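Pasting the structures in now, so scroll down.
Derivation of every value follows stated rules applied to the coordinates shown; laboratory data play no part. Just so it is clear, the structure is predicted and the values come from calculations on it, not from any experiment. Cβ atoms are built from the backbone, for glycine too; each structure is taken alone.
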Structure I
Amino acid sequence: MAKNTIDIDGYTIIRRIGTGARSVIYLAIEESTKKRIAIKRAILENPEDIRIFKQIENEYKVSNKIDHPYIRKCHELVRFRKLFRTNELILTMEFFDGQSLEDQTHLSMLDVLLVFRMVAIALNAMHEKGFVHCDIKPNNILFNKNGGIKIIDLGQSCRLGQIKKRIQGTPDYIAPEQVRREHLSHRTDIFNLGATMYWALTGKNVPTLIPKKNELGIAVNDPSPIKSPHELYRKIPKSWSDLVMKCVSEKPANRPSNMLEITHQLDELIREMFGSKTASNATTNHTTLS
């Protein structure tokens, strides 16, 4: 694992701000521009780190094909080689001063609605460019005190329609087609988003095809049917609850047709709950897949 402090020519490291899958993220100052940036660093220490290297390289490539204010930008990928192989990667990225959705503790219902509306808009932009994020979850959505968001970690992103050779995704949010290694589509992100909304509304996770494990590490299946957010908490609007449950349908064809459909339904919820003026201020025009 990378060290707590590093020296990189052209950058002043301020502090360590996070960790990823066998990588460390730092806040730094780019000396030529005096701008704050984030730096992700990974070191090849054992054979399985090659997978992390591939994900970082993929994040860099995909991010450079997408330009959207709600998706974190990657600036430069630097490879350090020794004995004819890359043994260290440095990825410089846009710095966003916020917390993950998982770390938020005081979001209002309107905040949550607007966050997911922005996430849907950003994912729609990815889909228009021909990519699926494949790992939407609370930790990959950053939110700041000014109401801005960033979707991060494009390491598992892929082209629409791709079939991956191995299962990739986060067990509590993974779509059935990811586990079955079938074609991945924009509806894969819809499942991931629905599972994230379910968690945000209930504090619980929807069952996925990767079973939970008990304290002994043994996989256990809960045979009881999943309860909707509205059934668990009556204060959650039924229309929002119904949207979430549709998003996490096992068959992709039974999910909403695209992210714009989700955006429109969230707009309706905002109007119903908080008045037309708020929704009008939040609404912009976007095209989408159908």
Structure II
Amino acid sequence: MFKNDKKLLVLFFLLISLVSINIFKTENTVLALKDTTPPIITLENYTKDTIDIYKITANEALSYLKVGISSDLYVLLLKDLDSVWNMEVKKDGGTFLFVDVFKNSSDYSLNYAGSVAKLIKNKDETQFILEVSGPITKQLKAQKNVPVFVKDVAENEASLNFNDTKEGSFNDNPIDHPLRIANLNAKFPKWATSTGDIKKGDKIKLCAYYHNSSNIIAKNTKIVLSFDKGKIKSTILADNFKEHVSSLNIAQNIEFENTAEWYHDYDGSYEIEDMVLKDGLKIDLGDVKPGYMPNDGYIIFTGIVK
């Protein structure tokens, strides 16, 4: 009698265990289905050399990423039920599908009208990097609205805008100098915001001023001079900072020296440092701290009017 009771007792506990396991599994399944919390996403946006980089990071794995570059151009990255990442691209009125884009590598590149867009994902599928180069970079920067939509594994959606994420800015104060020019061949050389009567053979200087108007450090700051449709432009760039452009109308060509002067760290007087121009008329300033002296400064370019 005792043996039979023991067998029954063992059978009873075994049944209880099986029921508990099934309940546990059921509860887990139900809990997973009840995930209604959207992913938390952040975006870093910066320029490295000639490549614009957009880094999207989520607090959980993603299964969907869509970048709406314009009304007739978008890129959609979607993970299917077999855990394969496929890409859909709409451009020029047509839709194109690329299957298993990360089959052999963690990155995939698309070429479009002389531009290149490369998508890179990390192993955990919580971070996606879009590297863009070519003419499309100007289109992205010019647009006020570049929506990005993501979904987690449970299909919860979150969104942001590429062009609303840059935190810092330069030269926001009305007293901050725009791009200025001085004609050294004039009777009384002075800084001005117009080219005046400069002529062939005149030696000129251009002064590009920078001031970090934000409360965060401007990392990898650069000042670039460029010519564009009768204008000469000074552009200040930094990681996660809005691009600042100041320009002068100029009809003549200018041949610049291959070095520029950097006026910085003002403490009663400036430190002056000769800087070699790289990649054309570009100066790398490194990290620029917020505020005026000793953190603001000037770059002085020298050239001859041709």
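One of I, II was used to compute Rg and Dmax of the Cα atoms in Å, and the answer was 29.0, 123. Which one was it?
Working: I: 19.7, 64; II: 29.0, 123.
This figure was derived from II.
One of I, II was used to compute mean count of other Cβ atoms within 10 Å over residues 168-175, and the result was 14.8. Which label is that?
II
With distance in nm of label points 7 Å out along Cα→Cβ at positions 152 and 256 computed over the structures I, II, the top value is the one for II, the highest of the group. Can you spot which of I, II the value -10000 was calculated from, given it is helix-only ellipticity at 222 nm (-39500 (n - 2.57) for each DSSP H run of 4 or more, over all residues; to 500)? Value -10000 for helix-only ellipticity at 222 nm (-39500 (n - 2.57) for each DSSP H run of 4 or more, over all residues; to 500) corresponds to I out of I, II.
Determine which structure produced the value 4.4 for distance in nm of label points 7 Å out along Cα→Cβ at positions 56 and 224, calculated from the coordinates; the candidates are I, II.
The structure behind it is I.
Supply the structure label, taken from I, II, corresponding to distance in nm of label points 7 Å out along Cα→Cβ at positions 136 and 176 with the calculated value 1.9. This figure was derived from I.
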